[in-house]
Structure P
Amino acid sequence: MASTDPRLIPLLDTSKRPEPKVLPHPLGGERYTSRDFMEREWERVWTRVWQIGCLESELTETGDFVTHEIGRESLIFARHTNGEIRGFYNVCQHRGNRLVPEERGRSGAFVCPYHGWVWQTDGELRKVQDEEDFPESPCGRLSLTPVRVETWAGFVWFNLDPDAGPLMEFLDPVARQMDTYRMQDMVRTGYTTVEVDCNWKVIQDNFSESYHIPTVHPGLKYFLDDTYQSTQFDLYERGHTRMIMVGGGPSERAHGNEELILRGLREELEGWGLDPESFRGRLGDMRAELQRQKRKLSGERGYDFSHYVDEQLTDHLHYTVFPNLAFSMKPEGCIFLRPNPHPTDPEKCLFDCWYFTLFPEGDDTSRVQQTDGVWSTSREPAAHSKGLLGEVPLGAGISEDASVFISQQQGLRSRAFGGATLAGQERRIAYYHQVIDEYLDGSRG
């Protein structure tokens, strides 16, 4: 897949923009437990927003296809003979059978496993069994129901609303910011989906704030500044948000723990040719020196960091894309987090945790630390691992997050819970719930 020349991508703007107004917003437990609320979300939110169906790299050859489930719907994405990627509802127009049961594959056509109707990858009906028995041949009259499809950053995006606006308009301004990371050049090195006993918004709430970090991720204070005073929170008009958390050095919460700070940053410092011991007594210099060292050595290590501003080399930039995507970006990769609504139960969801790694160019053998923290020489895309929460690994950091998902849902179900009381640093939660309600009342979408 051809990637955009980094020289043509504007440098990331890290400046703070004026924020949309966040109104006082009651966040009661019924938003997470009510079947009626779930149905309203389905009809007014999920069927009107742009979402990710698969990776472009999964559809490289003619006939490649991937199926994707969102809520009660199943979709097919396929590479047609003319090179275009097409999207369709995964339902045979004969009597409504699920057309393609497989998650992925390659085929010149889709054959319904019930009565053998044959559909082309452009959605047209090619052949039916006993065609002469129909009053009028279905061939040439019926076709699979199409889904709007566009691509960006190596992802295949879809929208169930045929009248939806363009993808890039929906993603403004985060797409322009995230273009600097060249996600289309990354390899999915971790690919996990787990069923979780909580509403999808419990997980999205968690990844929309950093207030939980000192409690849920106590070890992070040794190599990033987890204080809200040092963290920048950005809210954007279309419901997306950004958080910039200073990395490459400790939080003030770690004051007096030099040994643990150096231990926490040792692997990254040594990985870039810096001696952790040289920073004893001058911990405040680590971030700037790590940035300079990454710029100095990136070229010889097969990376092009010229399109990154200094903050991107050390800091943690975390984006949420409305309604349910989160991207945790680093210069050598990213973590993709997505809680999808369950088809029938408001107190369950399907949580995708994907790790992407940007491997050095021209080097297929060196050992690289991937975004899940594992050091590996493998450049192969990961196989899909699926199960219940706790059955398959999510990576150390995300497993810490997941440890509170179910207890959060249990508390939201209690008659004693009167609604959330949010701190200023949790306003990204308040904002995306506000945007949900604007979709529900018709003032958006």
Structure Q
Amino acid sequence: MPTTLTPKQVHIETFGCQMNKSDSEKMLGLLAQKGYAWTDSPEDADLILINSCSIRENAVNRLIGHLGRFKTLKRSKPDLILGVGGCVPQHEKEALLKRVPHLDLVFGTQTYHRLPELLDEFQQNQRPIVSIVRQVDEYPEEIPVIREGKHHAWITVQHGCSAFCTFCIVPYTRGQQQSRTPEAIADEIRKVAAEGYTEITLLGQNINTYGWDLEPGTSLGQLLHYIHDIEGIQRIRFLTSHPINMRDDLIDAMAELPKVCEFLHLPLQAGDDELLKRMRRNHTVEFYAELVDKIRSKIPNIVLTSDFIVGFPGETEEQFLNTVESVRRFAFDTANTAAYSPRPKTPAARFEDQLSEEEKSRRLNHLNQVVREVALKQNRRHLGEIQEVMVETYDAERKNLKGRSRGNKIVHFEGMERLVGQIVPVKIFDVTPNTLRGRMVVS
């Protein structure tokens, strides 16, 4: 009888932003071509990859601690290959091998597409490999993808960032901005639509500058028009926006195009002009206010979310309270918040007026409380409304469905598993700061 070869198994753990999630899906696609199949269990894996994030100061220490968990497993499985990719290797490079001697592969955001050949090289030489470059000349387009979900797909439209905010490590870990062509993006969207995906999120670190580096130049607003009528796609969102680059043609596209959802993540970062200047955000609070007024005048039901950093170097109590007040003033539906964390190579890490960890923690707790209060108030506006919900998952034990509204709000309601992947009307009867609960409307 012919023997059946058991496929090699890979376990990938992803930390950080949506771009990292998208990169991990591509890694899995590349590895599938080499005969690897996904496993949830590290113990069953022949290859373990950690796709790392370095947005916070203690990211490296957390990563080292996390990798230490696999030391015993490596001893019991000598052929197990352990690798680290993502943002941490971009600045740590060979230093990771010194701190984690049982590590086999170190690769960065610019070289993950070389995974198959890196594996071949390691298996041939049986020596640790470090593959880091600062910036590739051109990102390869034909990368296979195995996506985590069945209905929603991440679509990268832009690599890197050229904004160089003083607190941000992204330009140093992901390189300068490089936009994909509209044709390549549309081709990928047609592929996911043919595979049954109905909802997409366009990804870019500073997505409002999409296309400015292309020849001929284009814009995110033009891209939304270009891809809007692709058959099979029902919803389109995009992340992440910078206020200074939010042009009128993008706002108009959001208002005019039915598939583009009423959701905008528009990080303010601080509610004080002096802090914004030190952060190199290149706008004022009043500029942001005028922009929000313009957006809400054209898209009245927009769900607006933001990012904030507290404890930035030199932040006074008055400046911090200005940030707190901005959450109330702009009535954000929610906000991602973080205490400032010095990052390698960034200008803000060299500022002398750093705040204590205790003070940063106090301010973060205060801000989070206000964010929750405002989010609850915003969600209460939806009581009694009927929301169109894209159903994502089913909890059999609770007979509960979870999905997202057009405004990206998480909605829970009772229903049957067969509804997963469909868009259904749900009337909201209860809310928390983070979720809505409703009952499906049966016509």
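Coordinate-derived values only; no laboratory data. Note that the structure is predicted; figures quoted are calculated from it, not measured. Cβ atoms are built from the backbone, for glycine too; each structure is taken alone.
Among candidates P, Q, the computation of helix-only ellipticity at 222 nm (-39500 (n - 2.57) for each DSSP H run of 4 or more, over all residues; to 500) that gave -10000 used structure Q. When mean count of other Cβ atoms within 10 Å over residues 9-16 is computed for each of P, Q, the one that comes out at 19.4 is Q. Mean count of other Cβ atoms within 10 Å over residues 169-176 computed as 17.0: which structure among P, Q? Going through each structure in turn, the value belongs to P. Each of structures P, Q was scored by relative contact order in percent (Cα under 8 Å, 6 or more apart); the highest score is held by P.
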